[in-house]
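No value in this document is a laboratory result; all are computed from the given coordinates. All values derive from a computational prediction rather than experimental measurement. Cβ atoms are built from the backbone, for glycine too; each structure is taken alone.
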Structure 1
Amino acid sequence: MSDTILEVKDLKQHFPLRKGLFGKVYNYIKAVDGLSFSLTRNEVLGLVGESGCGKTTVGRSIVRLYDPTGGEVWYDDGEGNRCDLASLSKEGMKPYRRDIRMIFQDPFSSLNPRFTVKDVIAEPLVIHKVAKGAALEERVSDLMTEVGLDPNYMNRYPHEFSGGQRQRVGIARTLALRPKLIVADEPVSALDVSVQAQVLNLLSRLKDELGLSLIFIAHDISVVEHISDRVAVMYLGRLVEIAPSEELLRDPKHPYTEALISSIPPADPDIKMARIRLEGDVPSPTDQPSGCAFHSRCRYAKDICKAEAPAPREIGPEHRVRCHFAGELSLRGISD
């Protein structure tokens, strides 16, 4: 059995912009523009970056809520079957939806308000004809217990629960079919800080108990560091750095990663951190700058950065970065 459960190769997701009576395409939003990474079994890969960098689009393309414009998404079920999800039709994708599930960002809008919690959690079990009748109700009860909810409340509606409880309902629904791979799209960003830790600890426990592989999407690198084995940093539709979590936070090699790390508040309130504030706005994904996409906001940029796009290169075990001066710059990590 291969240790790699998912391998993404040169993934692209370009959305056409249309105008005029007949909707003529005049440009494309390059939300994801040549993304490559792999995920091993029982691993958590954190995917971080500013809002609008393409993180959610990556997740939705992997689970085929979007049809990728280009690239390959190879999934290995561990039973000798390996398939490019990007090449499948909607009908062909259906068997894989039991193995690959998604936790959505907003627990307020991702649950049907007309369904009871029992109906919400049971829906995938009914669609895939896994259980019915008393067995279905027992399965829902077990799932609610698994995520820390009282099964006696299964006949209540989503609006009767708090935000954290609603997110637990969403997690229970995701776990209903016992998936092997979960894409969690900012699952704690809509929750209070006090509740975030509870949900993160729940996901971490379930990952260990059920042997899950997880892609954890977030814009806050301080959230990702607590749950991820490796962290991938996105900027303008591309990965700019990927490395083991502790190594990336301690010794970043890309200036954008350094800026994200500088925004993490220190545990000791008496320590004053000099935050790196990036100048200007993120360039438009419809009109990306020449050379390195980050050069217009980078304080280390030189002429080559404006003229030539850096290729991703390996600078250490499992540490890949897209920067002309990776390894030459003295960048500040979380422990500095």
Structure 2
Amino acid sequence: MHSRLCSNSDAMAYRRILARPHVLALCAASVLARLPVGMGSIGLVIFIHDCTGSFGIAGIAAGLFTIGLGATSPLLGRLVDRRGPRPVLVPAAAVTALALALVVVLAEAGAGSAAVVGAAGLAGASTPPVGGLLRRLWPRLVAEKDLVGGYVVDSLLIEVFFVVGPLLTGLLATAVGTAAPLLAAAAFGLAGTLWFAAAPVLAGVERVPSEHHTRAGALASPAIRLLVLTGIPIGVTFGVLDVVFPAFGAEHGNSALGGPFVAAAATGSAIGALVYGSQAHRFRSPAQGSVAMAIYQPLVALPLLLANSPLMMFPLAALACTYIAPASNLRNQIA
């Protein structure tokens, strides 16, 4: 009975959050804007492998896309603080869209691997920080009592574009062609960012003046150092699986199977987010919980080594990512 009451209470809290002004539109726009993140790595692997026959080159391109995304997010976030959201988000989304289209043009024209890989890295490095800005907006959008629920919704939104993106990638790659997912990601990302940037609530985001206290910058903060260290297992998991899933699919008939595999992994992460949302009061402090998640994440990925068929890969892929969304939620609380 108690768990049923908790579930009803959670459902009411989520409905209350989504009913707040601007929340539903921002959530929908943020998913559309972040589809290039959900489609980019897996789409690059499928397309470049199809063009070159090499998972090595495809993996390097996907890796540079992801490294670029992670390396420049803090810099773009700082630009948002200094100049405001709209002057940063829209140009960044335009560069990302052009870079993804450039990958297709260069690869199909037979350009060298270095040029294709460089364009992939540019696409990741220019990805607008829509997710970080949405997390910054949650305290403005919902009441304090609903803030943890807002961050859970945020975690679920991440899983939405990591489910929809790979599924759409696999569908387009099979039905239209391997270049189609990258071109679609470019269009979706630009349209979603324009929609997100048009939200009235962004006009109230105040600029933050630049401050420099130490040469270490943000790394001088213990919280930031903890976020960096505990984020490594999550980042490694994403980077490895973006190549492993298409490669496994190729061995079993079609590299486009990588898309549904990634979607299964994101579904497992979403389940983890829902469990976390209903049991958040039982978790340890965000710092302790974040460390625990960083330890558990590689362990639940190990059973992937047992997969010997696509049917077996689906549940193992879901299991492999069950801690990712809860870890993200805890990291939001630390930040």
Structure 3
Amino acid sequence: MAFPIRLIPPDTKIDFIGARKIAFVFSGLLVLASVVLFLVQGLNYGIDFKGGILMEIRTPQAANIDGLRGKLGGLGLGEVALQEFGQPNDVLIRIERQPGGEQEQMVAVNKVKQALGSDVASYRRTEFVGPKVGGELIEAGIIAVVLSLLAIMVYVWFRFEWQFSVGAIVALTHDVISTIGVFSLTEHEFNLATVAAILTIAGYSINDTVVVFDRIRENLRKYKAMSAPDLMNLSLNQTLSRTLLTSLTTLLALVAIFFFGGAVIKDFAFALIWGVVVGTYSSIFVASPLVMMLNIRERISGGTVGGNETGQESPAE
């Protein structure tokens, strides 16, 4: 006989809604601090955004990334990132843009070639990425994040009601802005991988939020006489075990990647770790209380949430 795994007892009755004012103040301060940090300190943009040198090399045997990184780390070229791609002996080297014009970039390329020496069988590609290209990538990244949030808002609106859509989009915006603030505070490199991580955070967070929303909608049909705060608390407590179990198992994998996955994906893993934590928090303390404050109980007085189904009133569990 199989028994479900529960981190939280099934009869848990935590008053999440009662703590909504404290949560809103905390979230407001978090978002405000993130915006101020971004405006004052900015982000530590990677080569993808601020420009630099791209070199694609092929080594005689399977590439020793740590060995290559050690040889290039002492050249005084600033940020140097190495990444395997394609075959085991194919390596992409990204070098921070050097002060000056094309001549200074060529000097940096020659330094790299001298340092690597016989460790490289062939140089397959050498390109200079200018600041203009980096600016275009920043613009494309912003557009990608905004469009994804709008698409999620439309999806939740059609699946539930507009109140749920507002709650979801506010929570997701909270997650995205706070992630940018954390990167500004910690000065972790912000690159295209980080943009991908933000999009992943949005997807993870909305998945968690939709599970909670689905239980709220089910209980709205089931317990028509229950007060809105009690109904929200009931729904959140019923899904709490699933929410925490999913988050903790995801964090176990991400923490392992952060510490043992290498320098290339460390910033990506860091963004996801923060995103899982803040996404779980916002699903419970931001999205659901906002739905309640938008008077969703009045909207379903005729049993119209998610369709025209109506249910019989049942005693509270």
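Of structures 1, 2, 3, which gives -7500 when helix-only ellipticity at 222 nm (-39500 (n - 2.57) for each DSSP H run of 4 or more, over all residues; to 500) is computed from the coordinates? Answer for the origin of the read-out: 1.
When percent of Cα pairs over 33 Å apart is calculated, the result is 25; to which of the structures 1, 2, 3 does this value belong? Mind dumping the intermediate values first?
Numbers: 1: 31; 2: 25; 3: 40.
Only one of 1, 2, 3 returns 25 for percent of Cα pairs over 33 Å apart, namely 2.
Across the set 1, 2, 3, mean count of other Cβ atoms within 10 Å over residues 33-40 reaches its highest value in structure 2.
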